[in-house]
Structure I
Amino acid sequence: MLGSMKLVVAITGASGSLYAQRLLHLLDADPKGPHEVHVALSSHAREVAQAEIGKLAIPDGFQVHGDNSMQVPYVSGSARFDGMVIIPCSMGTIGRIAHGYSDSAIARAADVFLKEKRKLILVPRETPWNLIQARNVVTVMEAGADLIPAIPAFYHRPETVLDLVDTVIARVLDHLGLDHALTKRWMEQPEQED
């Protein structure tokens, strides 16, 4: 699959910081890297991460940006990026994206990725949804975003919380076009040794 990529990983204040932490770790450890990763943090991202997992560990070499400045490369269509993942993605962020309300660098970047037909992956964790949220999800999908709700799979008999998280992160990596061996694929036969 693809080699080194240029990516934006945006982290909002939604619950689910462990998903973001795991994705950052795996992108940093990817043998086909090093990837150029820009980490965009909403105003509440660190606060929620602190409550859920302790300090958010951002790998050395990843560029970290706040959400209030438009002086970042990924808010312009002329800057080339391979993909953007908003993980976890608050329903408020999805609503702003759905209605073109680019009041922050994250929302503006998502708008740019949609207009430039670049890979945009949104990972909402919130449940249940109200009708407004459901309609916003449909709107962003119709505009070209990939929605990967943080809904773990159980067919591989997970034993730890990380096993559950990895079922979601595996789908994110699949949609980015990055190889991984996080989970066993459905009906996949184990490789035979010679």
Structure II
Amino acid sequence: MFYDLIVSNRSYRRFYEEHSISEERLRELVDYGRLSPSGANKQPLKYIISGDKEKNQLIFPHLLWAGYLKDWAGPEEGERPSGYIIILQDKNIGPSGVDHGIAAQSILLGARSMDLGGCLIQSIHREELKAALEISDQYEILLVVALGKPKEIVIIDEIENGDDIKYWRDKNQEHHVPKRKLQDVILK
């Protein structure tokens, strides 16, 4: 069961935008992040949630999607995320180390358990997003977790050492993610 959860936890970039995510669900996902391990238990992460269409429209233009797909600017209207969780670092508490990665993975696994999917976005026009959402300088934007009901098929392709690791879309717009084989990532 856990294996299936991990394998199905892909970077989904197209969603059924009309499928809403309640504030209660978003708060539940943030709680998974909040309860995740934190270096020295500092807990420097804060979160902004959005399941509101108007707020989502403020967030979306400041995100960059799928760097390997050069001819794709991101999801079209109707396929955009229906929710976001913005992970911030409270500068008054201290640096997050890897806390935000651990919290984000907990959030994404929680989303998959709810039949939702997501995409971690680190390519962000941070200053513009801070201005759009009126985020205080006390906080640094670390990641945006885009969430929704997945509208795409993501396929894992095992590759040989030396093969291209860039993800791609086939003629049916199915998203392929090359992954190295287990025996190629374990050193003896």
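Nothing in this text is a laboratory measurement; each read-out follows from the coordinates by a stated rule. Please read all numbers here as calculations on a predicted model, not as lab measurements. Cβ atoms are built from the backbone, for glycine too; each structure is taken alone.
Hey, relative contact order in percent (Cα under 8 Å, 6 or more apart) derived from one of I, II reads 28; which structure? Before the final figure, lay out the partial values.
Details: I: 22; II: 28.
Going label by label, the one that fits is II.
For which of the structures I, II does the calculation of distance in nm of label points 7 Å out along Cα→Cβ at positions 44 and 140 return 1.5?
The read-out comes from structure I.
Quick one: P(r) over Cα pairs in 10 Å bins from 0, in percent, for residues 12-115 alone came out at 14, 41, 35, 11, 0 when computed from one of I, II, so which one is it?
This figure was derived from II.
For P(r) over Cα pairs in 10 Å bins from 0, in percent, for residues 100-171 alone, the calculated result is 15, 32, 36, 14, 3, so let me know which of I, II that is.
Attributed to the structure labelled II.
Once Cα Rg over 2.2 N^0.38 Å, for residues 84-123 alone is calculated for all of I, II, which comes out largest?
Sorting by Cα Rg over 2.2 N^0.38 Å, for residues 84-123 alone in descending order puts II first.
If you work out FRET efficiency 1/(1 + (r/R0)^6) of positions 28 and 132 (r between Cβ atoms, R0 = 25 Å, to 0.05) for I, II, which one comes out largest?
Max of FRET efficiency 1/(1 + (r/R0)^6) of positions 28 and 132 (r between Cβ atoms, R0 = 25 Å, to 0.05): II.
Where is mean count of other Cβ atoms within 10 Å over residues 76-83 largest, in which of I, II? Walk me through the numbers on the way to the answer.
Numbers: I: 14.2; II: 17.9.
Sorting by mean count of other Cβ atoms within 10 Å over residues 76-83 in descending order puts II first.
With helix-only ellipticity at 222 nm (-39500 (n - 2.57) for each DSSP H run of 4 or more, over all residues; to 500) coming out at -11000, pick the structure among I, II it was computed from. Mind dumping the intermediate values first?
Working: I: -11000; II: -8000.
The read-out was computed on structure I.
Suppose you compute Cα extents along the principal axes in Å for every structure in I, II: which one lands on 46, 44, 31?
Derived from the structure labelled II.
Looking at distance in nm of label points 7 Å out along Cα→Cβ at positions 4 and 92, point out which structure of I, II has the largest value.
Max of distance in nm of label points 7 Å out along Cα→Cβ at positions 4 and 92: II.
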